[in-house]
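K.L.:
Right after this note come the structures.
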Structure P
Amino acid sequence: MWLQTSCDLFFDISIPTPFVLMLRPRSGALQWIASEEYKIVPSVPVFEFTDTYGNLCQRLVAPVGNFSIHTTSRVMIADTLDRAPGAPFVEVQYLPDAVLSYLLPSRYCESDRFGQMASQITADCLPGYDQVAAIESWLRNTFRYEPGVSDLLLSAQEVNLLPAGVCRDLAHLGIALCRSLCIPARMVVGYLHDLYPMDLHAWFEAYVGGRWYTFDATQHDLYETFRKGGYVTLGYGRDAADVAIFNQYGPAVFPTEQRVSVQLCASESA
């Protein structure tokens, strides 16, 4: 599957404002970036670095006045997500060093508070993939996915008290439940083809059977039956605090407009 993604952000800046952006996807095992364009108006010096989690980040200082960021990328991804029922739990002593940080409680994923609940949800499941699948199914059947229902960043404990949430809310709770079972789990932010309403999206991945697998409690129908693909990753982290598409420093700045698009392409040359 070839996808064309784009994100346009517009700001009205009152004082020179430092930004750290996370808007460049990178090629990896599950996606190939064939081409991309990154434009900043007006043009300012930009310095790129790779953060602790391997994400491509950009530093800049936005000048006073109208300021905008425009990104596009052409990406090849699989048509469907990998499934692995029965994939085994990996004992902590055998986990790769880079995965260990995704076992710990974090700011929005208080995994030390969910052990009993996670055990109840996954009772009679084989340790590993089947436990995560049970958590995903429980989230989907327990909470309503309502885009725009909240602009606040909520922790897993707060989400657990609500009847509905946005994508990052369900991801936070899924991550906390997985970690409470000693299954590494991480937040992912990026694009999803056919998401409605179209916007940036968040989901989670769990490490079982020696690799990461994608789980998304917000999607039904084709996703649940066929594990529909269409996911393009921008960043990974412990929770939403690590994967903001932009962080700005100083007086709060919010986009005056944000446009996100994900289009299906016939081929790389389309």
Structure Q
Amino acid sequence: MLLVNTPMVYLNNVVDGCVARIAAKLEMMEPCSSIKDMIAYNMITDADEKGLITPGKTVFVECTSGNTGIGMACIAAARGYKLILVMPASLSIERRIILCAYGAQLILTDPNTGIEEEFRVVDELLKKIPDSLIPINSKTLPTQRYFRKGMENIHCVTTGPEIWEATGGKVDVLVSGIGTGGTVTGVGKFFKEKHPEIKVCGMEPAERAILNGGNPGHHKTQGLGVGFIPAVLEVSILDEVVIVPSDEAIATAKLLAARKAAGWYIIWGAAAAAAFNSAKRA
């Protein structure tokens, strides 16, 4: 497994009223500055070492909102694998440019048709393309084949220990956005094993708050709120799921960029907003 000692930054001076110390894990030492780079690296490396995939022959097919796709595109390009990504046309042009720069082939779907259309396209590609497979188990499809090691397991043995070491084990609440559910499940498991009293707080967009009984509407927090409960996500590990509106996520990302003099993605702003709300409680 790849372990990367990523830096931590403390955010208490960003907003007023926080009664708890907030530590944010930065992924700046990852190839594409994303926690998903670690997932892609470990899954592809594990399958490669087991002889389950072949460079220049195996074709990865996946539907993505961009976060995991960028990590997959980076590692696939470095290892000599072709990658086809199916994603809604509503996602940002910046993400498309990054993915294409890494050599990934993009198939864009109508965002109004929902994620079921993305799964349908992926299923068709798997049937047509020899030696194709899905690297990430986002939802059960009849023809898919997997080589992946569970996303949650990778986070449990990498991301969890990294945060624990960086904070000296002084963690009371974990706040994590929920996309595939791998991060919050894996890190949450690790923390609960270390100390059962630690609270695991998930976060989802207000416009698509499925876990809170909401409807699968449109939102701007790319990478979160996939519109269904992913198979990877263990809902039982969640003590709470906080709702963050897209506008608040964007405003918080801008605030962090101004106060911390660095670029912050909208998804980071959403997670920080949830952490600020949590840290203001007694």
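Every read-out reported here was derived from the displayed coordinates using simple, explicitly stated rules and does not represent laboratory data. No experiment lies behind these values; they were computed from the predicted model shown. Cβ atoms are built from the backbone, for glycine too; each structure is taken alone.
K.L.:
Out of P, Q, which has the highest value for relative contact order in percent (Cα under 8 Å, 6 or more apart)?
P.N.:
Top value of relative contact order in percent (Cα under 8 Å, 6 or more apart), among P, Q, belongs to structure P.
K.L.:
When distance in nm of label points 7 Å out along Cα→Cβ at positions 182 and 254 is calculated for each of the structures P, Q, which structure yields the highest value?
P.N.:
P
K.L.:
Among the shown structures P, Q, from which was the value -4500 of helix-only ellipticity at 222 nm (-39500 (n - 2.57) for each DSSP H run of 4 or more, over all residues; to 500) calculated? Mind dumping the intermediate values first?
P.N.:
Working: P: -4500; Q: -11500.
Checking each candidate, the match is P.
K.L.:
With distance in nm of label points 7 Å out along Cα→Cβ at positions 94 and 214 computed per structure, which member of P, Q shows the largest figure?
P.N.:
Values: P: 2.7; Q: 2.2.
The structure with the largest value is P.
K.L.:
A follow-up question, please. Matching task: 14.1 is the computed value of mean count of other Cβ atoms within 10 Å over residues 118-125. Pick the structure from P, Q.
P.N.:
P
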